[in-house]
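What follows draws every value from the coordinates through simple rules; no lab data is involved. Since this is a predicted model, take the numbers as computed values, not measurements. Cβ atoms are built from the backbone, for glycine too; each structure is taken alone.
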Structure 1
C-alpha cells in the first residue's frame, strides 16, 4: 500500500488521488496497530506480568505514550 503512494508521487499523479491512497494506508496501519495491541494485551502481557510485573508495566506505559500521539 505504501509503495503505491510512493509510485503515485513519483509518477506525478493527481494530488487528491495520492491523498486518498495515503489515507487508506493510514487507516490500514491504525487497524493493524489496534489488532497488534489487542493481541499483546490478551496474550503476552498476561504471561509477562507473572515474570516481571514492573518491567511489563513500564512497557505498557511506553505503548500508551506511543499511541496517545
Structure 2
C-alpha cells in the first residue's frame, strides 16, 4: 500500500466514525472543501447505510 492510498482511505474512515466534516478537514489539513470531497470517496456500504438510516428515521416518524 502506498502513502497516497492511505490519504484516500483516511478521510472516509474519519467521516464514517462520526467526526464532523469541518473537524476532519482540519485534522487532514484540507483548506478547501473541493480537495476534501476528492478524498471522501463513497462506497456501496455508504449508500446502504444512508438508506437504512433514512428508513429508520421515517419509521420513527410514523410511530409518533
Structure 3
C-alpha cells in the first residue's frame, strides 16, 4: 500500500495519523519520533486504523521511536 492509498483511507479518521503518514511519506526517514501517549491513544481509540499504519510503517522499514 502506498502512502497516498493509506492517506485516502485515513481521510475520515484521526488527523494525527494522517499527518504521521504524510510526514513519513514526504521525508522518507528511517525513523519517526512519536509521543508514547499518542500511540497509546491510537491503540485504544482507533485500533484498526493504528494497526494499518503500524503495518505500513513496518513495511517501509520505519522505526517508531516512542518518547
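Please state which of the structures 1, 2, 3 yields -24000 when helix-only ellipticity at 222 nm (-39500 (n - 2.57) for each DSSP H run of 4 or more, over all residues; to 500) is computed from it. Answer by label: 2. Taking distance in nm of label points 7 Å out along Cα→Cβ at positions 22 and 46 as the criterion, the highest value among 1, 2, 3 goes to 1. Structures 1, 2, 3 were shown, and Kirkwood radius over Cα pairs in Å at 13.3 was computed from 2.
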